[in-house]
1. Compare relative contact order in percent (Cα under 8 Å, 6 or more apart) across structures 1, 2, 3 and report the one with the greatest value.
2. Can you spot which of 1, 2, 3 the value 17.0, 50 was calculated from, given it is Rg and Dmax of the Cα atoms in Å?
Structure 1
Amino acid sequence: MTELAARARALAGGRRQEEKDHSGGGSGRRRILGIAGPPGAGKSTLAGRLAEALGPELAVVVPMDGFHLAQAELGRLGRAHRKGAPDTFDVHGYTALLRRLREPGDGTVYAPAFDRSLEEPIAGSVPVGPAVPLVITEGNYLLHDAGEWARVRPLLDEAWYLAPDDTLRVRRLIDRHVRHGKDPAQARAWVMRSDESNARLIAPGRERADRVIGW
């Protein structure tokens, strides 16, 4: 964790150094660190710990999960049973936000978050001030190369792929679903049908990561 925090801190410092080197005439572009991996890999946990280690002046976490489609829309599309698949996110909205975050202006940018207790995205939940030099974004499909998702990787200054032990990862997922209301049998069935289908789609993305991390 110490090494990862040091690398994130170096990324956060990159923008400030650019500004010094250009005597205020640089692009002012902030850096974006992406953390990808299969469901249950610990992406949000690592992102949160990095942001805590750096502090709010240096880093803010913007989760990809804030771009989940609303439950009502998934129902309309007939995709509620596959919530979490690539087509159940607003990927165009996500890439638009990443482009906006790369070129900070004078104002605060507000990003959405995902409330697991409601199983719904919440707009305007994550403020990113103009002086924050590093955004840490985490999610399943940051390194996915199909369709609009292929536009995400070029918007990341650095990308990490988390690859924990699969047995531990599946156990984490089942426990998570139980905590949020499913009984153990329902939780296991959902994980093996939906989450693991998504994990198989995500796995090839590790080849496009700057580093692969056992977590």
Structure 2
Amino acid sequence: MNNSVTNMARLLGAGLRALLVLTVVTGIIYPLVVTGIAQGLFPGKANGSEITSDGRVVGSSLIGQSYTLPSKKGQETPDPDLKWFQGRPAGGLGTNDINTQYQLILSGATNLAADSGAVDGRCTAESEDGSLCAQVLAARAAVVEDNSVPGHRVEPSDVPVDAVTSSGSGLDPDISPAYAHLQVHRVAARNGLPVTEVEKLVEDHTQGRLLGFMGEPRVNVLELNIALKDLAAKH
């Protein structure tokens, strides 16, 4: 009996010592080491890839923002603020009625199949309301209307895919250079800026493929709009 109690006490003691050691190693030492390495080598990424403007954090380069006007009474979806470059259609972004403010509510995709609403394999005006085809056609029409300004007409064939489809998370912070360039004339007209200067702004903020071969060229919308705000302030 005494041997059984002694053995149990010994096993319990060993278990408690192991628990204490593992708690210290995995719960304290390891997180501190990883955090220290991350802060020392990649402080920007470790802190959320924050973007600052006028001395304060205005967002993350990894999370998209929407640029919209204040919602009108009874309006479910606010209108885009067309003086800013617009990102991809949002699938869960919060509202943003000032360039340097945003509120992240939730994220998610539509989960609609690629052929949702297709008629004979094509998206047509007969596509069912609420289908992916109907959403894409409506988004394309809006892009054409919003970005056609006097002296510059946007054709439906000019609209790139990322202008009318959301990403899987709905939080994509980047757009294609094609979509950014498509918006140049509208942004220039709305801000009273020369088209050439806005074009250069897009070119300066176009990032190439990672390591030269991974992914696609892209433009971060938040960084581009911050640069646009600074450019407009100089005129």
Structure 3
Amino acid sequence: MLSRLLPAAVAVVACRWDPPEAQLYPEEAAVVRHAVDKRRREFTTVRHCARRALGRLGLPHGPVLPDRHGAPRWPSAVVGSLTHCEGYRAAALARASELAMLGIDVEPHEPLPAGVLDAIARPAERSWIRSAPPGTHWDRLLFSAKEAVYKAWYPRFGEQLEFTQAELRLDPAGTFTARLLTRPADPTAARGVPDPLTGRWLTGGGLVFTALAVPSPGPAPLRP
């Protein structure tokens, strides 16, 4: 499903279960040494997906360790994103020469818990959701699309975003746009990055899928 939302240059690998052959490097295992079983399985399987995606790109793989904010650290020649929820794990990776930004997210297609929408949505977003056509859990879609935007933004600019620092417009036809309400500290990193950002979404199998991919403007590297 995710591959339908992304350019052909992106290698997408997804699992609906935790394959027994999935293994961690010692450095990765140390990260989740004290984690509960569910967390260890999610952590292991998304890295299994990432290694398979790197292989599809013809690239070697090694440990995929989280940075201080928990985001995966990729080789300098790669942009990538991971996602997991109950019954689904996935990795999407591309060469940095092809894409400048990449973010994916998958969520259960069900309403957000009480109070979450008020915490993550701006007034215009909440107003639109109240009058949106039936059949889609728009609150969950908004949450997922914002996750995809932030996963794409952070590796490029090295800055975390709050949920209310982007205002999204959801299109029932299967796209969304994100207008960022903040500017990066390093404006040179924004070269070639469109405003607003445009992503795509779909639902199926009890899940909502969102993805955002921005073509690379040239050889400018990502932040380390």
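1. 1
2. Details: 1: 17.3, 60; 2: 25.4, 98; 3: 17.0, 50.
Of the options listed, only 3 reproduces it.
No lab work stands behind these numbers, since they all come straight from the coordinates. Small disclaimer: the values here were computed from a predicted structure and weren't measured.
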